[in-house]
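The numbers here are math on the coordinates, done by the rules we state, and not lab data. No experiment lies behind these values; they were computed from the predicted model shown. Cβ atoms are built from the backbone, for glycine too; each structure is taken alone.
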Structure I
Amino acid sequence: MPKKKFLYILIPFLSLTFGLTSCHQKEENLRNILRVAICHDPMSLDPRQVFLIKDVCIAKALYEGLVRENDGSLHLALAERYSLSQDRCVYTFFLKKTFWHNGDLVTAYDFEESIKQFYLHEVDNVALRLLALIKNSHAVLKGDIPVENLGVRALDEHTLEITLEHPSSHFLETLTHPVFYPVHASLREYYRNRSKRSLPIISNGPFIIRCYEPQNFLLLDKNPFYHDQKNVSLDAVRLQIVPDIHTAVQLFQKKYVDLVGLPWSSSFPLEEQKNLSQDFLYDYPVLNCTVLFCNVNHKPLDNPSLRAALSLAIDRETLLKLAGKGSIATSFVHPSLSKMPLDVLSQKERISLAKNYLAEALKTVPQEELKKITLIYPIESIVLRAVVQEIRQQLFDVLGFKISTLGLEYHSFLDKRSKGEFSLSTGNWVADYQQAKAFLSILGNGTKYKDYQVIDWQNQEYTDIVSRLLVEDSTDLQILAEQLLLKESPLIPLYHLDYAYAKHPKVSNLQTSSLGEIDLKRVSLVE
């Protein structure tokens, strides 16, 4: 079993060794329990290893870092204050006196050691692009210099110093991501000695894990040791695992769950939205893009003209009607951040160009190769299933050939995509912070890390542009990067979807984020 897959599967079970008897306690004894339908088990309960927005939300319920977002603004969390050096590269954080839920003190050493485990290769990570801001990050990771030279160090128990490679306008915002959260010494030790008996997850956030039954539910209790527990109203949160969105909606209608929809579960199919009262439905804009990833290392999609033909043949307006509320994608970057002019081709112009690009591609691509193209997608998503079938029909109508489609169970889908065993694949990217470079830097090799590149596309010109963009905020560089992506089409942007969810009226103080997250910390139930 691959190491990364091993970590993702095993970490949730760390919470099973102790505390299972509490699973049998009556939940009715808890007056304020929020019940949320989620589509899958968490991929990990280690905050440093989460990447799905659902799992980020769970991590933020269980853990706390230096900074936390609240109503769209950044607020210090475990940091009481910080100072910034004159060159704007050295951040010194002075920590509040806070505790893990077992009573241990949270220290600056917890932060330092949790981050350095990535560089000691004790923990796999899916968000190294965010850690790339830290001084000497790449050199330490490669083994060129010792980990002691990494720009993270605890000066004492209550003081943490982080030095950056260069000034960054978004560094404080990135600190809200769980990759920067500390984990308890018991979990750090587990990674160092895999033969040790598993330990429960000890956390420091608004909630703690009472019990976990995989493929059934995850039950969280209010953390009595949380430093800001006065702002936590809920007694508990029950995350009920319901893979099928239709079943989840039925449970919502019967009042067995209080909250359903994105980011916790799949998108609502249009027919499900019609069955729900408008009084229960809500949506919010999210910095995301739904795309088709092209496997540029396999024939025939190694041909850029063919990729351009596919992109131009797709009618995005029709896809958006199937997907929900949002906007069509004329760039991978969200419209609120994009610098590209909004030039939308007419249907006639688009189809004509698509056919021209296909004719160019067929000069070197045999016709029979087109029949080998297969588009994979997660079969649990009713919305994506409809979108994929519509794309298949559109390509046939415009270009005259049919691709194959293959729906896969979600974890099998992720596995195939990560191994590059696909021609085309659905995908969705949600920004980690509110800047265009949060989209552009996940492609090419601008961050020097191939940590979460679902497509192995390398373009030196693009890499050079993004490398400069990460250091300097430049509209000209951003436009160049966006234009090059559209020209090369390693991915095909489809639409930017607003997140829709349903909640019962008693659920209040639900805080949403443009990064897709829903924060459970301040949620209250009002009868």
Structure II
Amino acid sequence: MAAKLAELEAEHGKAIAGGGEKYVERHRKRGKLLARERIELLIDEDSPFLELSPLAAWGTNYHVGGSVVTGIGVVEGVECMIVANDPTVKGGASNPSSLKKGLRAAEIAAQNRLPTINLVESGGADLPTQKEIFIPGGATFRNLTTSSAARIPTIALVFGNSTAGGAYLPGMSDYVVMVKERAKVFLGGPPLVKMATGEESDDESLGGAEMHARTSGLADYLAHDEQDAIRIGRGIVKRLNWHKQGPSPKPDYAEPVLDAQDLLGIVPTDLKIPFDPREVIGRIVDGSDFDEFKPLYGTSLVTGWANLHGYPIGVLANAQGVLFSEESQKATQFIQLANQTDTPLLFLHNTTGYMVGKEYEQGGIIKHGAMMINAVSNSKVPHLSVLMGASYGAGHYGMCGRAYGPRFLFAWPSAKSAVMGPAQLAGVLSIVARQAAAGRGQPYDEDADAAMRAMVEQQIEAESLPMFLSGMLYDDGIIDPRDTRTVLGLCLSAIHNGPIRGAEGFGVFRM
């Protein structure tokens, strides 16, 4: 685990470094703050900032981090979604990865009723990638208007360029602050205007901060410099009259009795070796106090009730990897109970999927697995997911994987996720190829089979690693296991900005 954490820290360092020393220095010489420096000044002193998707674009041709920083921070006591362009990376231009990252941030803000603050300095779209971002990119502006309609405030602090389609970002925000002599907001710059109309113009008359504050009315506030813009932004949040619809974290909760340091050694290097998830639960919940539900039934899945930072939660955690019919029915009942009591659910993944074989097919594993997936899909209480170890096949779905809408999903460095394990997938392909050759009456090339299996195993192993999946935005970040409790506490607090109400219309079915 230590080696994986060191590798993770190195990759995070790449995101923090932005476009590199050359472009950071150029940015500073212009008297500008870096994206993370702007965030640090914006949020309340000594308050945490939960950065999301820091490894977006990992494994692609784009810069790690995706030219944008997103996360949840507290501003004047209000939890806000903060989205900050990183102008040291291609001028903050949007590429496919940064677009996905921004859309995920907007989704989290909408689901959890978080005001959004955009720290804007972007040259618009990375034009060579327009085929991948133009069509889906429209959702960025739609999300701003739907948030406003839902009475979730949106604020834009414009520090530099916000041009072309990007001009609609401040244009569709509830509150707009522009920095004098720095902010430039226009649909078409001087060259485009010259080409389209023959008109001679300059940046300031077309889209300067003073013009928008005095003439067009797009700017609600004119800031003297970046620090002033941030001060004004904090003032706007202070006057929002914003109230969480749920409780804040309780100050009198008990810390876990068990040491979180031990979390580094609980997940075996070989994920085929099972581990007891109670050892994890006891190190993340308040007072290490966990009331297990149905402990003698469906023992490959641990379920029960606990508190985390004072918030009640229900926990589902894989114990032996495989999900049988009993575990599926147990999970279904437990999820329905959580919806009866409006209790958020935490899913701790270490599963190879649902059991296969004649006995289990005849015993109804498909319908029982479907019950669990149905319950997860139709549950209305917030879900949190943490991938600790394996998360393979339909088990990933049943344990509330990305496609099932968890409010937040994080992975440990030890996690792996794919349709099945590398060796199993390669073995299936080998069996199919062998049977096809036999059906044609042809000899089977064992050397080619061995080469194919090795290639497939290597590919699937690489594609199942957490950094690969995080780079594709299939999680909200890879976290140090020791930080799990803190991260989940921040998420639960954010979730309680909105109402928490379970599914209605039916009670609990005993399967």
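Which of the displayed structures (I, II) returns the greatest value of distance in nm of label points 7 Å out along Cα→Cβ at positions 203 and 355 on calculation?
The structure with the largest value is II.
To which of I, II does the computed value 20 (relative contact order in percent (Cα under 8 Å, 6 or more apart)) belong? Kindly include the intermediate steps, with their values, before the conclusion.
Working: I: 20; II: 13.
Computed on structure I.
If distance in nm of label points 7 Å out along Cα→Cβ at positions 371 and 459 comes out at 3.2 when worked out from the coordinates, which of I, II was used?
I
Using mean count of other Cβ atoms within 10 Å over residues 259-266 as the calculated read-out, with 15.2 as its value, let me know the right label among I, II.
Structure of origin is II.
Among I, II, considering only FRET efficiency 1/(1 + (r/R0)^6) of positions 139 and 475 (r between Cβ atoms, R0 = 35 Å, to 0.05), which has the greatest calculated value? Walk me through the numbers before you get to the answer.
Values: I: 0.70; II: 0.95.
Biggest value here belongs to II.
Out of I, II, choose the structure whose coordinates give helix-only ellipticity at 222 nm (-39500 (n - 2.57) for each DSSP H run of 4 or more, over all residues; to 500) equal to -11500 when calculated.
Here the read-out was taken from II.
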